[in-house]
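Any read-out appearing in this document is the output of simple, stated calculations on the displayed coordinates, not a laboratory observation. Small disclaimer: the values here were computed from a predicted structure and weren't measured. Cβ atoms are built from the backbone, for glycine too; each structure is taken alone.
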Structure I
Amino acid sequence: MNTDTQVDLAKPTNTRLLLKAETEKILGCAFDVINEVGHGFHEKIYENSLIVALQLAEIPHDQQRTFPVLFRGRQVGLYVPDLLAFSKVIVDIKVIDKITDHERGQMLNYLRISKLRVGLIINFKHARLEWERVVL
């Protein structure tokens, strides 16, 4: 099931999609991956395949970039997203039955930690790509 969920905490009635062109390009690469690689592999296969697709599409990206997790001003750990595209969009790759509130909540936390606004949750579990766009 393809979905386009936008959770915009700042302006829930906002109909303009933030970073729309960028997320469409990333999703185009994800569709290329599912169409060519297929479904049923582990997340790392899709992460690495998406990296190749982003490279071929000349989309700037970082794999496994780190962000500090702070508690009361002190670093208590690191958050390492699967991918960061365009230096603006967190891409979280999943191979799960379906995207739930748990994954949406995780993405909101990831966006807060990274101080970014837009995230994509992309699920490669089934033959038909499932994805959600989350905006903080």
Structure II
Amino acid sequence: MRGSRSRVIEAIHAARRDVLDLGAFEIDPADDYPDYAASVARAVLDGSAERGILICGSGVGASVAANKFPGIRAALCHDTFSARQGVEDDAMNVLALGARVIGPSLAAELVVAFLRAKFSGAERHLRRLEKVKQLEHGSGRGL
């Protein structure tokens, strides 16, 4: 997603949010997505960021790595419905994007949908979120 960094940052501003850019700031073949996923996950968990956005080649590895952190609910999205609904129904707090899968314009649309969405707090979604938390902490064996 070369050149889309500025489009994603513009989209974050369009959603009236501040940007905390944790890199990568240039292309380096030695970079590993788990390092950036960890940085973003930690920023969300420690409150430095309300939500996180990860961009890697497919987005899959970054979402898998971020989801290793208890409290992170990362999802790979390629459509605005999922980016919005993931927050509203599932309290998704990290959006993963695939640089080799989507272009800058769609990435910007997904970011805006993700950042403007709010968790519904509906009883069924709270119940499901609690079950996800049980799984996260290893106590969901009886589900």
**Request:** Figure out for me which of the structures I, II the number 31 belongs to, where relative contact order in percent (Cα under 8 Å, 6 or more apart) was derived from the coordinates.
**Result:** I
**Message:** With mean count of other Cβ atoms within 10 Å over residues 35-42 coming out at 20.1, pick the structure among I, II it was computed from.
**Reply:** II
**Item:** Origin of the derived value -11000 (helix-only ellipticity at 222 nm (-39500 (n - 2.57) for each DSSP H run of 4 or more, over all residues; to 500); candidates I, II)
**Value:** I
